[in-house]
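J.: What follows is a group of structures, each given as structure tokens.
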Structure P
């Protein structure tokens, strides 16, 4: 009897397996075109969408035959570029010229051309947020000039130029602006969006042998809502990123307290906080910056960097950081009227009743907000040697 029960159980199990149809919605990898990055531009009344598509057959390791940036010279990607009246239309046109289905879930960078950014990116962002396969963690970047030219650089150190853009963003900021944080800033009150700027440059002088095009980040793009209103250069941009507490181990060059030359100090573990105040309808905010410093280069004839001279150097770097941040804030306040530091948002968080009184007038109030900067930097290490190398003892200037 027990044998009969086991027999019936086996028969029932076999019958159940006949009802399993397998993975009904599977797609073979050979039927998919993986989009690694995308560049979007505006050409008169049309959008241009340029897709960087991975070539699996050419994706060997860097330096090997067939690999991107390798010795064979074959690219591990190709560019598919189309124009249409709408951003969605460019994808539809591109699919017509491709034997594989476009797949966007692996795209991690979005390059936006300068002309399109100035006109407004809201129509493009609607598609990018509505379509399920688009990642909110993708990094949007503004380009100087056309975005497709940045996407089409050699960028020999990485397999894909779009991936190089992503790595540069993480080297520049601890928490680069993602598509999600960019859209949040557009929709939020008391803060204006910003994005890094990418441009094309030569890796060596043009008259050298084997010159190739490369990518660099060289500033910040300032937005009011979804429209680009200006671009600031790298120096003030770095100061503003430092004020946000987002700088990734930046180096600050300060003039030696005495003597001649400059000293470079690397700031580790930097962070910042905003402390707003409203008195007699006058708005002010204090930016407090905290960091630990390491002397990485002494190109001056200043001292042995002992205790007294370290104190002087601390004072010098405090003054330098304060001047740089104040100048960067003045630029975005007076020229672009853009609150990328989120001063309005800090008032909303710390002084909600005051914010309710001024939120409708914030665009008029913001340019006149007084910004005070208080750096707290401790120089922990001056390196293996104290004296500047190559400077004679009699030429060293002491305090």
Structure Q
């Protein structure tokens, strides 16, 4: 078993580095989809295209036990890489800065291993290779195209550089927040900088709106509430002697639930428009909901924690982190439909794997591939090598 296990992990690492060198943005993952489908076909695993560049594959489809789904995301981000790895991105302005290359490779390693153990699986297993997680609502479109049909429970994970290597976080309830973005268009009356009395300055109004929005979290929500509001850009292009006609403000919110989202959206609208009125300008508010909070179901979350501890010891859980993580995940769509759980697993084993997700210096930690492959196998009821003492070695 050890030889076939090592072959599985070695092949997955090679795939991960190939995907890293050839990243593709959401809904453009054509090469990535081809590589996934070619690998599945070579393993004699049935698959179908789903939601365009997504892929759904099946193992032990006639099994009588619970039908388990495992998900990996496949898209990259619009960043220029600076990791200096041998497998660095060959696509200018695009890189796997969040580890989806590693998630995909880990799911493929799981496919490889489960195929060899297929006769031992108690129930069907569906593998979901999902596009467009990074803001593209890929999970929603996969669901619309039938990816969850017949599934009883779903599991997913994300590598997390802020957590020590090999430590798992998988709470009952919220693990990652929901999010949304907003755009405020402040329309004033432009003119000569020497005659401000004849103008209605959108820059001054935008500045006041920005400051007032910062009071929402500190003064309009309970201090126990986990929420974030960040103004991330102000644009008012002009010349040094010209008061512009318009200014634009953009930002993001992070929320634990729909009620908090509704409160923030209402306050953003009220405060922005009322502040604008006090400055003699008009503010148009555009709010864009993105993902809801990723909220685990208790029993699947317990299963993930127990299997992880069985594999890697009673102290393999990370309990020091403050939850929810204020980043967001479209795995939330799956958890709104069926029972499931999503885990964060630490990748920090030293300086090479401490750069945060979405950093140009980030690189996925390949030592996670065998750990999570073993976890997925156990969740599906498949055996793994008894001696996992070297499972995390590069």
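Values quoted throughout were computed directly from the atomic coordinates according to the rules given, and no laboratory measurement underlies them. Owing to the predicted nature of the structure, the values given are computational and were not obtained by experimental measurement. Cβ atoms are built from the backbone, for glycine too; each structure is taken alone.
J.: Quick check: 23 is what I get for relative contact order in percent (Cα under 8 Å, 6 or more apart), calculated from one of P, Q. Which structure matches?
T.: Only structure Q yields this read-out.
J.: FRET efficiency 1/(1 + (r/R0)^6) of positions 207 and 239 (r between Cβ atoms, R0 = 41 Å, to 0.05) computed as 1.00: which structure among P, Q?
T.: Details: P: 0.75; Q: 1.00.
Attributed to the structure labelled Q.
J.: Figure out for me which of the structures P, Q the number 0.00 belongs to, where FRET efficiency 1/(1 + (r/R0)^6) of positions 127 and 319 (r between Cβ atoms, R0 = 25 Å, to 0.05) was derived from the coordinates.
T.: It must be structure P, since only it matches.
J.: If you don't mind, there's one more thing I want to ask. Have a look at P, Q and say which one yields 22.5 for Kirkwood radius over Cα pairs in Å, as calculated.
T.: The structure behind it is Q.
J.: Distance in nm of label points 7 Å out along Cα→Cβ at positions 151 and 199 computed as 5.4: which structure among P, Q?
T.: Q
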